[in-house]
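Following are the structures in question.
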Structure 1
Amino acid sequence: MSIRQLMDYCFRLYGRRNRLFFWGTIDRVVFLNIAVGDLQDAIRKGKSKTVIGDMLGRIVSRVFCVTEAFKSLPLVEVMARKYPLSHCTYCGRLPCRCRERRPDYKLLETAASEQMEWSLREWCSGFQALYGKQNEKRDVEVLINRLFKEVVELFSVQARVETIEGSLSYIEEEIALELADVLAWTIALANFYKIDLEKCFLARYGKGCVRCGKSDECVCTSFRRGQLDWYRYVAASRIVQ
């Protein structure tokens, strides 16, 4: 499935629940940030690659949860314009050779039609070709810190949305850019650990809601929005620790 199809699947599965239990976009961003914290905790505790992959899949789902709050957010289009298959939009080269202080990126005017239909696995391969060598030189803490930084920037855009000058489409693009960066660094961590992110996502969500078990539409009337309780996580899952 393409990323757009994965998003549509999550919208159908969790959309009704999300609209009832999240009062605003900031609530959804907090939900996303908690999942990043759980990933950091899993890494710090030395959990297995399987568990780390499960945590990464949760982050992807929560990126989609934020996206679902906006009916017309161009997430995939913005990703294809900022992270094209042809070159790094910061340094202009393939693979990326950016230094620590890199120039501003230059978005493509239009997205490549091929990338608009890429699956999550294809995006991971594309990012590996573009940024893999650079990220392999970095410590995992650098990657997780960059992921946290992108969530903070997403918070920042939401906090100042009323002061952004431009059309509604421009504001949506700004939000989509930050979400694209969150997804990009999630993919970077998956590639760093050589984890099949699409497989992890589908293992967790492909058969429906992980809590109520419904495959068409989640009917949960409560769900955990705080940090993961690792003891409950181990008891409730078959994940290898």
Structure 2
Amino acid sequence: MAAGIERILVPGWDIASSEAALELAERHAPVVVAAVGVHPHDAAGMDEAGWSRLESLLADPRCAGVGEIGLDYHRNLSPPDVQREAFGRQMELAAQRNLPVMVHDREAHADVTEALLAWRGRAGSGARGALHAFSGDESMALSLAAAGFLVSFALPVAFRSASGPRAAAAALLPSSILLETDSPYLGPDRERRNEPTTALRVATELARLRNTSPEAIAAEARASFDRLVVA
């Protein structure tokens, strides 16, 4: 709080971490809110008992979203067809409870875009979410933002090699942008841990790309966050 961090969303990636996220949200409310979900890496490990448990966690009043869900074709720790089935199933569960989705996308840009736009078409205006640690290009970002999804940037947007995310960050409307750390991953370097204040560095880089101030970026991101988790 002293550093200016006002709200933090902590997602799960499997059943155990989703339960832990809910516990963190209870201990640190209202700063911390929780999402529960099954990451594409862990999709193959889900059985019907696991799905039943996930549905009970989604019904928990502490749950503010569904995530981290999505597709990861880089590592393929679960087969792509299993990932797609789990992604679709969790999007439908999100729609049933009017919860936003927190979406992981690694080397699956076309399939993620298609799945989210189709879901939005079926579920209507209540279907909303954020593209976490965005790694796509400007076209993808604008297409999904036009459909009501937010685009969340982590520290790699500061790398000149991240040409797609950097172009997207410059082109989006201010109301379509979120900030994140992706802790413990995507940290500043090998020597410094990734903690909530890393988001301040992301805001500074976005401000440079957009020719505005970090304070303006942070204010828009806070408003977008509040729309996302309380709509």
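Check the numbers for FRET efficiency 1/(1 + (r/R0)^6) of positions 65 and 161 (r between Cβ atoms, R0 = 25 Å, to 0.05) across 1, 2 and tell me which is largest.
Sorting by FRET efficiency 1/(1 + (r/R0)^6) of positions 65 and 161 (r between Cβ atoms, R0 = 25 Å, to 0.05) in descending order puts 1 first.
Computing mean count of other Cβ atoms within 10 Å over residues 89-96 for each of 1, 2, which one ends up highest?
Structure 2 comes out on top.
Of the structures labelled 1, 2, which one yields -14500 when helix-only ellipticity at 222 nm (-39500 (n - 2.57) for each DSSP H run of 4 or more, over all residues; to 500) is computed from its coordinates?
Of the structures listed, the value fits 2.
Relative contact order in percent (Cα under 8 Å, 6 or more apart) computed as 13: which structure among 1, 2?
2
Out of 1, 2, which structure matches 19.4 when mean count of other Cβ atoms within 10 Å over residues 17-24 is calculated?
Source structure: 2.
Any idea which of 1, 2 comes out highest on distance in nm of label points 7 Å out along Cα→Cβ at positions 185 and 217?
1
For which of 1, 2 does Rg and Dmax of the Cα atoms in Å, calculated from the coordinates, equal 17.3, 49?
The value was obtained from structure 1.
We did not get these values from a lab; they are worked out from the coordinates using the rules stated. What you see is a predicted model, and the numbers here were worked out from it, not measured in a lab. Cβ atoms are built from the backbone, for glycine too; each structure is taken alone.
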